[in-house]
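Next up: some structures, all given as structure tokens.
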Structure P
Amino acid sequence: MSERDGGARMPPWTRLRKTLGRIRRRFVLDTFDVFGRRVQPEDATFEPPLGYRFAWADATDVERCDEHHTELDARERAEGVARLGLGHMAVFAFHRDTAVFTMWVNPRHVNTHGGIKRRLAPDQWFIYKAFTSPEHRGKHLYQAGMRFVLAEMARRGMRELIGYAHVQKAVSRKGLSRLDFESKGRYRVAGAFGWRRVLVSRELATSFPRATPRSNALSSLQLPVRDS
């Protein structure tokens, strides 16, 4: 991949991890918790960590992502641009002019890959697919990204930010805990060789009672071949 295709080539260990992730998704037995955090008036004030700039990303920002710093290959960058066109939003943290943290916001659904799709209330947002560049971990950019979203929600008078994490994803769960996110329920995914079943807890079904069918908006697009 050339510099014109989005920056430095993805490191071998990152490519291996993504390949192993695809293999693992063919044989699934996973548990996830969904969390919520009420928006408070004081959330309207946001100060980024020193040396970083947070902003809502546009399509050009997504297209310029460096794979090493964002983990977005050519296909994922194209998918990201398409998600922006569907009304999703992206929070980027820039160090100088390089995006080193990315996080996505769905304003309509709690929608997880291979998991659940549940309708949000108009005053809720759902965050997903966060990634921090290896060189910038330990700077609390994940927490700062959530605070950036909460600040926007506070300015709009919105009620609640929703997130989720695998039961073994300690880093994500720690970040959510530090911002006082509270559990709204749990779901489990089991599957193999194309068969898949999602089990939703009573608490989660009560929190988000409207399950909605998945659309083919992204799968119908002509996207680049996924990197292996």
Structure Q
Amino acid sequence: MSTPTTNPNLDLPPPPALCKLAVGLLGILVALSALPWIYFSLSKFGGFAWGLFGFELLTALAGIFAVLLGLGKYKDGWGIGITAIAGAILVALVFGLYIDFWMARKTDFPDVYPLAKYTLAGRAAVVAVLFALASIAVFSRNRQSIPYIVKAALCAVPVVVVAGLMKYSIGPGNWINNTLNPTGGNGAASAVLVISLGLLFIVLISAAGHLLIRAYECGRPEAKKTAQ
């Protein structure tokens, strides 16, 4: 007589094969990207750069765990596992390569600067993709999450568009920038615009966050059973 299980994770479908393959490949790239920096930290910078060494070692380990998850070595908590790996890579990137080299040694070692620039950009992109893959693995469990994702995107798009227009001073963005930084002393209009835009952005971002959380909740075992 078999013993009934109470583990809800056993009812969850496996993550999509494409997600697992992508996570494994990204893990390999991340682990390989740490090797030259581990080597540089030993003697390149006039001594043992222990901070950079430690964070790059953490990055390599995160990449190895990503490969293991991509191979299906761990069945439970796949989405949260990928999220944790992405977070570890991001933290190590900021406190290791960015602070210990970019902020402290960039001008002293211009020959290493191009590698640092591409490594920073590449790992930031990998972190974003890992977060997306973890989300896809959760969203794919229940199609009821799709409407929430669409609504969250619709709330976030205006914020992204306005921010982009302001950054590059295009069209309405140029007018917003001129109003926020008045040269003629029109501080009242600037204050009104700041308050209005601030409230609008807070409402839209809060709504997008709430809808995204609802989309994640659809991937819970209880929500999956209810939908069935």
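Below is a table of values for the structure above.
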{"quantity": "Which of P, Q leads on relative contact order in percent (Cα under 8 Å, 6 or more apart), largest value", "calculated": "P"}
{"quantity": "Entry that produces 0.05 once FRET efficiency 1/(1 + (r/R0)^6) of positions 70 and 198 (r between Cβ atoms, R0 = 25 Å, to 0.05) is calculated, selected from P, Q", "calculated": "Q"}
{"quantity": "For 15.4, 46 (Rg and Dmax of the Cα atoms in Å, for residues 94-213 alone, calculated) the corresponding structure among P, Q", "calculated": "P"}
{"quantity": "Identity of the structure behind 12.4 (criterion: mean projected area of the Cα convex hull in nm², calculated), options P, Q", "calculated": "P"}
{"quantity": "If FRET efficiency 1/(1 + (r/R0)^6) of positions 46 and 206 (r between Cβ atoms, R0 = 25 Å, to 0.05) is computed and equals 0.00, the structure in P, Q", "calculated": "Q"}
{"quantity": "Distance in nm of label points 7 Å out along Cα→Cβ at positions 110 and 126 derived as 0.8 - corresponding label from P, Q", "calculated": "P"}
{"quantity": "With distance in nm of label points 7 Å out along Cα→Cβ at positions 30 and 190 derived as 1.7, matching label from P, Q", "calculated": "P"}
{"quantity": "With helix-only ellipticity at 222 nm (-39500 (n - 2.57) for each DSSP H run of 4 or more, over all residues; to 500) derived as -24000, matching label from P, Q", "calculated": "Q"}
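Each reported figure results from applying straightforward, stated rules to the coordinates on display, with no laboratory input. Just so you know, these numbers come straight off a predicted model, no measurement behind them. Cβ atoms are built from the backbone, for glycine too; each structure is taken alone.
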